[in-house]
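Enquirer: Next come the structures, one after another.
Rule-based calculations on the coordinates, nothing more; no lab input. All of these numbers come straight from a predicted model, not from anything done at the bench. Cβ atoms are built from the backbone, for glycine too; each structure is taken alone.
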Structure 1
Amino acid sequence: MAFSDYQTALVTGASGGMGKAIAERLASRGLEVHAVARSEAKLTELARQAGVVPHVLDVSDTAGMTDLLKDLEIDVLVNNAGVSRPGSILTSDAFDIDEQIDVNLRAALHLSRLVLPGMMARDRGHIVNITSMAGHYEFGGHIAYHATKAAMHTVSRQLRVDAFGRRVRVTEISPGRVETDIFAHVEKIDPAEAKRKYFEGFEMPQTSDIADAVEYAVGAPHYVNIGLIELMPTLQVPGGLRTAKRVGDDVILTGNK
């Protein structure tokens, strides 16, 4: 298994949700996991529980990430950190767009730039990009989130091209709705309220299911590259069709969003 070939991992957005579960899983498989996030308290607790190496750092701080990585050899990079802001292009402000591009796309590009040359020189490595079904399917609002996740889908494909000829693997894991606290953050509501609204009564994948997918991809034999895993609830279907009908000044919408 490829885990025996790897020694170190770096996971961004590691203080909660999917990132925390992934960091814990990789640590349990014997890797030295460098966990990056902004929450010092949560990282300290994660370090105590799972034995990871905590780094309190904003992933969009390119200079800080460059300094962190200058003396590290990273075998497994998990680009997990992400932010989302509600709103169409009609309601988004400059900060909404810039923050999502900085965290969801620019930071992941820079991290890949920083670690890929070393992986290629050592002829081993794995980059895992956590994207979203929003990168493949359109639904209402969140335009910058859709755009950045679609871009990371392309980045994942392109990294395979850039690393061609070396034993460097690239995996995109594209989740649908997963039971995390992201909805509370996006809507700025109490986590208990978000749980009632988005999860109670639904059969939702857990963060452990995402960690399972990462473990499966990283643990595959070195000659196998798992390119894309789309992971969503059985009772969630992406896509749909809507048609608008104009009757005078009224707009009548048909179909499902």
Structure 2
Amino acid sequence: MWIICSGMIRSGSTWQYMVASHLAEQYMGGLRFGYFDADVIEQAKREAIHNVPFVFKIHSMDRRLGCLLDRGEAIGIYSYRDIRDVAVSSMKKWSLSLPNLLEDGRLQYAIEADRFWKAQKRTLVQRYDLIFNDPIRAVAQIAQHLGLTVSETACNELSTRYSLKRIRERCRSLETSLKARGIDIQRKNPVDIRDTFSELHWDHIQNGKNDRWRYELSLAQQQFISEQFKDWLVDNRYPLI
């Protein structure tokens, strides 16, 4: 079985991947395969000879994976977030201005991928607000989606293990390790300097808060993005300005 963690960018999908991987490894004899690329599917096909669960992380749409979900050969785990907070987090993460972020199509693609993944069968959809505000419940939902019976105590322990504080510590440790090895973290491609076990980058975590757009975007920027993505915001019950 394939476990596909396909969340929207900057929406807690790495947290979902870490939790799902931990559960799959501890309770299902599973393996984590990290971030999806073109070679992963063929590699998994070659190695999936014992029906072992494989956990992947992906942000893009991929109809091959959609077919696996249709055939019951995979289950999906998806996260999404207010697109305005995605914009703020992306601007900071990749040092982009709002015009550049909109020009490169990253936000529009995130919306298209959101519609794709939410339409897939056998897919758990979690809102960032839940992951941030009630991680114990979010862990329990993932465990149940994987067909596991996990105690409340175990869910609590997992939520602590993968808390914002602990993840920040992991990121700081990665940053220290990279600098000790003489790697210029400001110039190196973040994909090349990630922790391949957790899929965290050294600068993965900012402040993690909701509604950052309200105080980090100007009123004009807020109005512009809200108008650009009005239909999606309304459909997903996010308040307009």
Structure 3
Amino acid sequence: MTFYEFISKEPGVIKPFELFGTSHIFALISVILFITILTKLSNRSETIHKYYKRFLLFILPIQEILVRLWICFYQDFDLESMFSLHLCSMAIIFCTIILVKYNQSLFEIIYFWGLGGATQALLTPDISAYGFPHFRFFQVFLSHGLIIATIIYFIFVENKRIRKGSLKRILITTNIYAAFVFVVNMIFKTNYLFIGHKPETPSLIDMLGPWPFYIIWLEVLMVIMFGLLYIPVLYAEKHAAKEELEASI
């Protein structure tokens, strides 16, 4: 396989991506093993902890820059090609920021945006024409895997926690952000968050009805997804309260 085939917009040799095919399953297992092993090693070794954090800080923005360059190379140099306001892209930016200087509010945003969006992207990646071993195949699993890795790192290595009431705050924040993106879409004729119309390629949104009704269903799914992600927070609060009560007896 040539380098041109590796980065080609329309690969001729590389087979299309197969949902839950061998390469997809292998990629998911690799992401899980990477996160599990590096998290455990970071808890055992301060040196590995330090270099793992530096690795996340370096690779997260680099891979985002590379994919922006790849998109711009094959498309017009418009705003949507050069910069993304989708939740996972913003999660990458926020991950990079808190790896430099921790911020609790940003961590809570990436917890919900990152886990909610990145998990879905790993299970149903939008790379129909780009199977293994295309650049986009590696980039999609790397970028979304690193978002989850960063969240897991802060929870299990640096012992950060999601605050009580964060579900309400993130729902309000996300809707305010969506309103901002809607205005941006109107001004620049973009389609961030797919508010303006459905994705050009087949996606789960196709099952939610026509515009604008699918936006209502996306809101419902967001509430359900964020609610599920908040369950471990409630469990942790209940467990901490129980331990505190037992310690006081």
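Enquirer: Can you tell which of 1, 2, 3 yields -15000 when helix-only ellipticity at 222 nm (-39500 (n - 2.57) for each DSSP H run of 4 or more, over all residues; to 500) is derived from it?
Expert: It must be structure 2, since only it matches.
Enquirer: Using FRET efficiency 1/(1 + (r/R0)^6) of positions 158 and 214 (r between Cβ atoms, R0 = 30 Å, to 0.05) for the comparison, can you identify which of 1, 2, 3 gives the largest number?
Expert: Going through 1, 2, 3 one by one, FRET efficiency 1/(1 + (r/R0)^6) of positions 158 and 214 (r between Cβ atoms, R0 = 30 Å, to 0.05) peaks for structure 1.
Enquirer: Thinking of 1, 2, 3, which structure, once distance in nm of label points 7 Å out along Cα→Cβ at positions 118 and 150 is computed, gives back 0.7?
Expert: Among 1, 2, 3, the structure yielding 0.7 for distance in nm of label points 7 Å out along Cα→Cβ at positions 118 and 150 is 3.
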